[in-house]
1. One of I, II was used to compute log10 I(q)/I(0) by the Debye sum over Cα atoms at q = 0.12, 0.16, 0.24 Å⁻¹, for residues 178-273 alone, and the answer was -0.54, -0.79, -1.10. Which one was it?
2. Quick check on the output: -16000 is helix-only ellipticity at 222 nm (-39500 (n - 2.57) for each DSSP H run of 4 or more, over all residues; to 500), derived from one of I, II. Which one produced it?
3. When FRET efficiency 1/(1 + (r/R0)^6) of positions 146 and 234 (r between Cβ atoms, R0 = 25 Å, to 0.05) is calculated, the result is 0.30; to which of the structures I, II does this value belong?
4. Going by distance in nm of label points 7 Å out along Cα→Cβ at positions 130 and 162, which of structures I, II comes out largest?
5. Out of I, II, choose the structure whose coordinates give Rg and Dmax of the Cα atoms in Å, for residues 114-153 alone equal to 12.0, 34 when calculated.
6. Rank structures I, II by distance in nm of label points 7 Å out along Cα→Cβ at positions 58 and 250 and report only the one at the top, that is, the highest.
7. Among the shown structures I, II, from which was the value 0.99 of Rg/Rh (Cα atoms, Kirkwood Rh) calculated?
8. Output the label of whichever structure in I, II has the greatest value of distance in nm of label points 7 Å out along Cα→Cβ at positions 98 and 282.
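Each value in this text was obtained by applying a stated rule to the coordinates, not by laboratory testing. On a predicted model such as this, the values are computed, not experimentally measured, just so you know. Cβ atoms are built from the backbone, for glycine too; each structure is taken alone.
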Structure I
């Protein structure tokens, strides 16, 4: 499964937002049961999930559902959200590896009861407290169902008493990126706030910086942020062209029996070549996804 560059939050109770979401161009639509849903509307949100998921899946969208944190809320959330077509569940305020294993156990039981493929619904762990950050390595390896790890910048900033600014979030974000990479997970998220949707120039700067430190994609709270994320988390044409040329020079050198070669003033060996291969592969995957979306086909 190709990482999601953009995941648009949509409150599942707002039908017009759900209806329009498929045409926004996001890699995934994140139907929200948590922060954007008032306490008195949680039950209605759960009831709205099946129709919303079915409509988005029929439009070729990848669907993620963000559940709530309190145990008394997350259990009915999981009962409602384990549905055909749901690709992942975003689990907020993860406190420990055991927390994720309990969610995994429940999802496994529901998949079996509903004849869904075992392990087909993945998890995204959201680290949002200092305690969870201290335990991030064990969280990252909690369950094979886990696909991605992200730092919830707004909640983490609140919990630590600082502003959600890149300079102040950088250290915590890098710890999450390193833990995710070490466990073979997708590092997602931004080093700054997602809330400033009207200042797209600043949002672009934050997205670009987030990619530079190793993130593969992030959430959006407004449709205007989606194309910014898709652009910033995709290799541009110049990067791809250079990577392909570098690989050609390197592979020619290897064929001649040399393990390193100079390219545009840079020494290229296997780690540098592997980085170029990863970039080219990502460009091809994202290109295929964008083409599939334009044709209305489900994305892999």
Structure II
């Protein structure tokens, strides 16, 4: 069993196609297919069901995938450990972030990080919390910037709290107020993210806690889309402070709540079973210090 066979196997299972996997792995398709066949022959079981339009993992393949990912993650950790002996943060780091954090916080943190560690290659993964935690368990992501933490198997460090503001059109009756209360929003229609986003669930819980059960006008996949719909007068929405600070849309106003203000937690998470490289430690330090 060879390492490149495991990498090809993971690529095929991810892509559902031998041809796409070959492109991803930068290898000729016949060579990749031959290596997969050798792996299956060694294991004595087929790993894939080869259908006319797709490739699916067999039950054996599903079980083998868990071990293959673990092996590849351990080998990557071993390489990082050896690189660390050279005395500098080098190699590659994969940083995940949820979509309601990534575009507003990551650019600033990465600018600071890469100015101090130019030899580290950074890959960014933007996804919802559940998916990021799963990819972290699989060894695909080194660090994650999230709000809620759903997995008990991951270590976390708090970055602090962030205020949530209400976005209203500039011509709205509330636009001239300095602060709002939940009662002010009682008869308003709301816009929200899809339920896969933890912010959507947080907003729903906060509204209920404030005695508010608003009519939902629409859902969207991105905060910027939500704000554009607010500007168009389709409804109001709760958005994070970092988004409000970054947004230059003159068609909206972002209003703070009276105390106690609604907030969300910001956390950086990692898999405690994986080796923590100097690059990961350095990025964590920059993230923590930026909120100190």
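1. I
2. I
3. Working: I: 0.55; II: 0.30.
The correct label is II.
4. Numbers: I: 1.1; II: 2.2.
Top value of distance in nm of label points 7 Å out along Cα→Cβ at positions 130 and 162, among I, II, belongs to structure II.
5. Only one of I, II returns 12.0, 34 for Rg and Dmax of the Cα atoms in Å, for residues 114-153 alone, namely II.
6. Biggest value here belongs to II.
7. Among I, II, the structure yielding 0.99 for Rg/Rh (Cα atoms, Kirkwood Rh) is I.
8. Details: I: 3.7; II: 2.9.
Going through I, II one by one, distance in nm of label points 7 Å out along Cα→Cβ at positions 98 and 282 is largest in I.
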